[in-house]
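Below are structures written as structure tokens.
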Structure I
């Protein structure tokens, strides 16, 4: 079945002269790495094709690639490939329904079936892993720049191979990537992890002001005023959520931040035990069992999410006691 998916995707890539690659709003390195990595692979294989990456620019990750400005004429004659995006409403920069043909490549549990080809593998560590897999099982030719993008995406989404969905297959594909492209992977970490001192100070603010319930939920709400005071944006705040793993008193944690640019409140949720994606899904979000996100409009919704997550943590604590 999977091999037929490789062939079907390759067939459509080969057929179209113009290809648009999209991903989700508020992109993380995996969304961008899979997007730009695929662009590089296609151009390396078919130099005469026109391939564009679309969506809002993210200055923090501009080292991965620079976004292309979308042209309405592409709706009529381009193939759309969407990476790392389980639902239609989170696709950034384009309306998927207006394209003649569209492909989804994703590692999240399915939310919407909105593409002609839906390649979803929620056992994969990242969308970047799936792009590696696609390249190694078709005539698509990977190059060093693509390898860099995909490695950054995978390393970020696995938090340096620490998450449980890092499998033997993940390591096999990364090993093949390094051997095939002679990738200098150690040189990539500086771009990914180098931060200005103000972000370190902001991390201190988060630790100082995070609330912890008796059931083991950590949570904080960052207003627009707080973000401006610390000179960080909503995206930066959300991407710092992984810094609070392995804290003894916390089983799950969530960082809410005002996203004035999109008129939403952004919630990034992580866990080291309780299943949290069901809570996120009940509020219009989604993701993995231990890493999810949600976007809401009101503080009432924020408070209801906190209550639901706290209840999930309480149930998890009970399960732990029964295991002992």
Structure II
């Protein structure tokens, strides 16, 4: 009897595929997950350089040399044009740096600006082909940077439509679009954040979980952060890593307000292996004991320990 049942299930898999078996409650074979080296976002270096009275990427060769000295082997730049990427790629190669992801700006809540934004991102996608970049992170622009103005319902609907459209176009080019947030998207019951994920297709729009912005934007709440992981964990393709103590960003990634070991465990349990991107930035009140290279060396060492099961 058991052999007949196995033959029956094998026939179903051959005839209808694993989707049918999944719907019937039978487990599917695990899908291989791509692994990434730990990266670092450019904004972290920008804040350290500002404190040292320097400008990040004023001398791209020297800046990337310091990044490589920290032991990092991957870089997530914030870029605004295809030309920037074209100039960056040979320098990355020179310093032995990969660029698995990059951060792009977009304005998607206004119909008259969205297409221009989408065209710009797609041009950047073409320019990044030589680097093999597979994740594009975007945080759609607010109504006005630094203001408390919220988008209207109609603007949220327009933004979600355009975010989904952008993700669809990038997917056709072999690139995953990862939606990112700062604090404003978590105001007003996080209506903007939730709508972007509920009104877009998972195949087109994934999530870049910026753990500390979710935490801070929700009133310094780990409850809110881990609820986001429960709700959308399977869509997380990237995590931005930043730590604070008593709400203030620290110089290095270390124990603090956010339980990153718990986050690593939860992601592993979900079977998610995201691109891990350090973004340990400075702000008013941050300690001042280290310069950029040493701070990032310590970040990398601690991150490898905390996220050992995901690397």
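We did not get these values from a lab; they are worked out from the coordinates using the rules stated. Since this is a predicted model, take the numbers as computed values, not measurements. Cβ atoms are built from the backbone, for glycine too; each structure is taken alone.
One table, with the values for the structure above:
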| quantity | calculated |
| --- | --- |
| Structure with the greatest value (metric distance in nm of label points 7 Å out along Cα→Cβ at positions 182 and 198, set I, II) | I |
| Structure responsible for 3.6, with distance in nm of label points 7 Å out along Cα→Cβ at positions 62 and 174 calculated and labels I, II on offer | II |
| Parent structure of the calculated result 2.8, given that distance in nm of label points 7 Å out along Cα→Cβ at positions 38 and 294 is the read-out and I, II the choices | I |
| Mean projected area of the Cα convex hull in nm² derived as 16.8 - corresponding label from I, II | I |
| Which of I, II leads on relative contact order in percent (Cα under 8 Å, 6 or more apart), largest value | II |
| Structures I, II, by distance in nm of label points 7 Å out along Cα→Cβ at positions 102 and 118: label with the highest value | II |
| Of the structures I, II, the one that -0.53 was derived from, the read-out being log10 I(q)/I(0) by the Debye sum over Cα atoms at q = 0.14 Å⁻¹, for residues 166-261 alone | II |
| Among I, II, which structure scores highest (criterion: FRET efficiency 1/(1 + (r/R0)^6) of positions 94 and 158 (r between Cβ atoms, R0 = 35 Å, to 0.05)) | I |
